[in-house]
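For reference, the structures are reproduced in the following blocks.
FYI, it's all coordinate maths here, none of it is from the lab. None of these values were measured; they are calculated from a predicted model. Cβ atoms are built from the backbone, for glycine too; each structure is taken alone.
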Structure P
Amino acid sequence: MKRKKLILFTFEREAKERYLADLKSFLGDYLDIEGYCLRDNVAGLIEADLAVISSPSATPFIKPHLADNVEIIYLARTFILETARKLLDLPAGTKAMLVDYSYDTCMDIISALHEIGMNHVDFTPVYPGMEAGNAADMDIAITPGLLSYVPPGVRQVIDIGWTVTDASTIMEIAIKLNVYNDRIEERLVGYSNRITPIHSGLIFALKSSGKLKNQWDTILNVIDDGVMMLDENNNILLGNKRLLKIFGLKETETYLLQPGHNESCRSVISRVSGSETLENILIKLPQTNKSVVVTKKPLVVHNHSYGSIVIVKDVTEIQSLESQLRKQLTDKGLVAKYKFEDIVGYSKPLQDCIARARKIARSDAAVLITGESGTGKELFAQSIHNASDRRKKPFVAINCAALPPSLLESELFGYEEGSFTNAKKGGKKGLFELAHTGTLFLDEIGDLPVGVQVKLLRVLQEREVMRIGATSILPVDVRVIAATNRHLRELAQKGEFRRDLYYRLNMLTLHLPALRERKEDIPRLAEDILAAVGCRHKKLDDNVLGLFERYPWDGNVRELKSYVEYMAYMGGDVLTEEDLPPDFQLGMDSHGPDNGEVFAGLLPREKTLAKAMLKVWRARNAGRRVLYELLAAQGIDTSEHELRRMMDVLAGLQIIEYGNGRAGARLTAKGRTIRL
């Protein structure tokens, strides 16, 4: 008889080898087991009877490599009892780093620790390549064997060792692939004495009975879905507590779990009768008015049929689970991170804007955010979402100018399998589907192609979407927040943007002030930027703040962030004009006062000499002797006496200031703004 095939997927190679060893030690005598690491560039389609995935976040990367009929389960991990006990000595409320390969693997380990009751420690994920943040001041690091990843200087390092496969996963695999036997059960009992089990009820059942049939009640009740066991005539032998709840019964009403006593039960049994196997059949329950998804599989143990297992899933809980999984994919833009409290500034224009945005958040209508590039349109969009009734639902963002029209359409609306060349097997959900019950943020809406505008208008009006290549429509409940730095009304008048879509989006408008309209916020913004890059101790001197006051800020807060970060990395504790990036002066030159205005009272020769002197001071500080040498090298005929007189004139105009001792002279903030 051909052995069944089990495959394991992990992100990291070392993880693959460790968990593969766990699985082979229990099941290698009965199954063909293979392991794959995503970092090894898995190629082609893999056939198997069951796939075990180390983390739900890996699912989108693995799905393309699995045949459609391969069932997926997720690896439950726990810790060796002795190593996990090391954490019990930490006082409640201890703040500690959790060090691992990546953010996702850190969160998996933190979740596993919470599962076994280690809730007294406040873990912060730390991984290679992350920016310095809240973990910078922590002096305790906890790591599952990855000591080389621990930042230097940490006072206390606790190695809790690698996670191991939980007994529940091994049992689930054995049951699903029909290889569970007394030998596996005996080994699991011994194994459970060495680990901190996630499903303590399951382990209790293992230890208290030597027969699988005596464990059914415990096993079924640690499963989140409704499960019933049917005999060969479709009579209900066992059902778990979750099934009773789905059918609208109390835990004490197990006797009513029969078709003759319960309409919902009768609907399910009649639908599954006559079929040996069913996959994800949608059924409406008459008594509770719930929709459930039902799967039926034959139950075979030691090559003998014992009837079947029926799994009943509540559709509303499936939707809730999907929402939770979406929120875990933070690198894919499904979570709004910012709130109104994160917006920095106390100026009246900004505070008026925030007050208006808070009112907008109470509504569910479409929003159009306008403003120059860099004013924080997505920051406000996320804040509106997080202040709305949809705050616990997905937030999905896309830049309409970043993708070509054909790809943008498939991203927004999704597509069916085979709808075009290279279409993903099984099709793909669009962003409207991913944002269902939440918010979709369409940045740079003014660059949306006209063809896509038509489909977007239909979605907004009808609240339904049709995938590319599909023949049916899907209802969607999505709030749309659009943003643009262009004048949509003018585009609509020119025929470059649909008028009907403009009026549909323009229900609630929010215009964000440019940074030059709220310059009083610049000092606070600069402090915030310095803190964000770990340079909270550094300060801008008054001359720099004076230059910032005069600067035009065409790039708004984004441009300010670029300059301040440059200064933070290049300067000392006090950041001066010398620490400004080279292109800062170009911005001043293009917007500062013309030299003709400033030097209006000078003679032609004096104007020429003054401009030459200013060019030297743009490059360095210099006294009259250095000025004389540098200007002479350029072929400019002058004398130290004339230079001294011109320096006094420029100092009187507050264009330069004299330094102490041999420091020479230097440009003032006003001098740096003069266009040459």
Structure Q
Amino acid sequence: MTGAATREATRRDIRRILGPGGAASEIWSGYEARPGQLAMAERIADAIEGNERLFVEAGTGTGKTLAYLVPALLSGRKVVISTGTKTLQDQIATVDLPRLRTMLDRAGIFDKPLEWAVMKGLGNYICRRRLSERDRQGTLVADPDFERLLAFAASSATGDRADLSDLADEAPLWGEVSATPETRIGPRCAFFETCFVTAMRRRAAVAPLVIVNHHLFFADLALRARWPEAQVLPPYEVVIFDEAHQIEEVATEFFGVHASTQRLFALARDLARETGVVARRAESAAARLTTTAAALADTLRDLCPAPRPGADEARAAFPADLGQGPARAAYHRLDELLDEIGSWLDPEGTTVAESRRPAEVAALGRRAAALRTDLSVLIDGRGREHVRWLGASARSVALHASPVDVGPLLGRALDACPGPIVLTSATLTVAGSFDYLRARVGLHDTAAEASFPSPFSYARQALLYLAPDLPEPNQDGFATAAAARMAELCAITGGRALLLFTSFKNLRVAEAQLRATLPFPLLVQGERPRHLLLAALRTHIGSVLLATQSFWEGVDVPGEALSLVVMDRIPFAVPDDPLTAARIDRIREDGGDPFRSYQLPRAALALKQGFGRLVRSRGDHGIVGILDGRVARKSYGATLRASLPADCPRTESLEDVAAFWTRVHPPVPISAIAPSPSAP
């Protein structure tokens, strides 16, 4: 079959599944064919057939997941789908693909049922060996969490933590029994054949479609960049990135070097438990390692500022005085101890050769040597291309060396991908241009581009409210004035609101003010886990949710429960964040304009994400408010406004907001209200 004939056959199959009267409409109640979805699926099919690299921006409601899954499966190639979050990964695997399997069966396109595999980072899976070692320790005190883990491991088909709903997110116990790259010893492990990770990789090796997340994908790319023969993922022919706007930050993490006290303490804990060496020496070395790592952590923590209100971690640029004083002395003591442990447990040495557990003991030696190497790089630096910084949280202190511009590294790594690459998201363009993302991910002019607008009618469904009359965001009165304006907007919509803040400081000001003035239930980030807050917003109509950065994207609350989204300020990156500051300095040193080429585009994408929380279905109506007057007053505000839906009407009048709300949500006449059953 010729290329043209193949493309036409693929398009026919796409229409048989997603087109009018197709399999999707037959098995999916309420499904309606969307021209944008069909066009996107056909364009991706052409990109796969032509081995292209392709950026695809798909507006909210396009149905992009099916638009890339269908042509990916029809291609007959081995495809990896990489998502931004494990939540989306699980949704594709447990909702979208089972539904698509039914569609394909109905259309009669494949001879056998669709199969797929899910791969996550090792830390998502129980390690049977570590669980057994923890069990052998025993304890005189009952541990219900550990008993649940034992029962889960005995009954689970996957060992995936996502299936373990009754273990707290931050439970330290999970870190003691989960798999990690450092503790995995491969075929030499006694549990290798029953290992959850082994099973996961074997499923992925034979499945035509593998669902991963960006963290795992870039861990694999970074590993291959250092050791070309090494790999985490099975060989693949096509890769599709969903939520592709996130890949720069994820790649930055994996193309850097990191060491933390958490990693050091884990080595000490595992060393103390190891039964393949002399117990007294192992326990002594572990105790000294714990003490020495804690001493270094204390000196480093003293060099970090206090965390910003509500933040989990404080960040600081690498201090110049780390080359001397208490921190340097603590590092030298740690370096000597890691050298001692690494030499003692050298995989080629006597201790390993004489041990009854040589694989496990050698793994500990390699971990000590790797930590020593990474700490040396972090302390002494990697040159101009990397920025060194410290991060301190309640549980750990970490040292990082991150690439200032990951684009060139990422571009070279993606060059190693064997076939077509598709990058898709609802937010890839800034004022209609892909240029910012092209540069940040290192693809420049090597990729084609396509845009498919949202099928929603923003002209009818939404109103953008701008507030140019409030104080400047850097003035003392802004937070109070913004909170008061939020209260006025919430009064119009009867709550039903998501209030997004760029800082916890402003959130706290608003919280205090709104608790005193609003009659609606208030939900505040940090009071409950994210999923419970969103569940409450969905079920308790009229609630108002106050949140910061992590809620600017990934929130999907269709219907009247979310009818108002308000953003207090333009979401510019914090300029004193070490990585942001280094990127700004680099652009300036190279003669560029960091504001126009980096800070503004990044803020525009974040603003676009925030706007996208409002309209999630054709039946949604509501208001988006931006209280930062710079959007309307400053010249760069044109770029921000041009990044939002062009057909969305705008106003600076609260009266217009009230009139719009009355039109889309008219009050119920008293005569239409049914009498109470208890009424006479």
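If log10 I(q)/I(0) by the Debye sum over Cα atoms at q = 0.12, 0.20 Å⁻¹, for residues 14-85 alone is calculated from each of P, Q, which structure is the one that comes out at -0.32, -0.86? It must be structure Q, since only it matches. Supply the structure label, taken from P, Q, corresponding to distance in nm of label points 7 Å out along Cα→Cβ at positions 262 and 558 with the calculated value 3.6. The value was obtained from structure Q. helix-only ellipticity at 222 nm (-39500 (n - 2.57) for each DSSP H run of 4 or more, over all residues; to 500) was computed and gave -11000; which structure, P, Q, did it come from? Attributed to the structure labelled P. The greatest value of relative contact order in percent (Cα under 8 Å, 6 or more apart) among structures P, Q is that of Q. If Kirkwood radius over Cα pairs in Å computes to 30.8, which of P, Q did it come from? Structure P accounts for this read-out.
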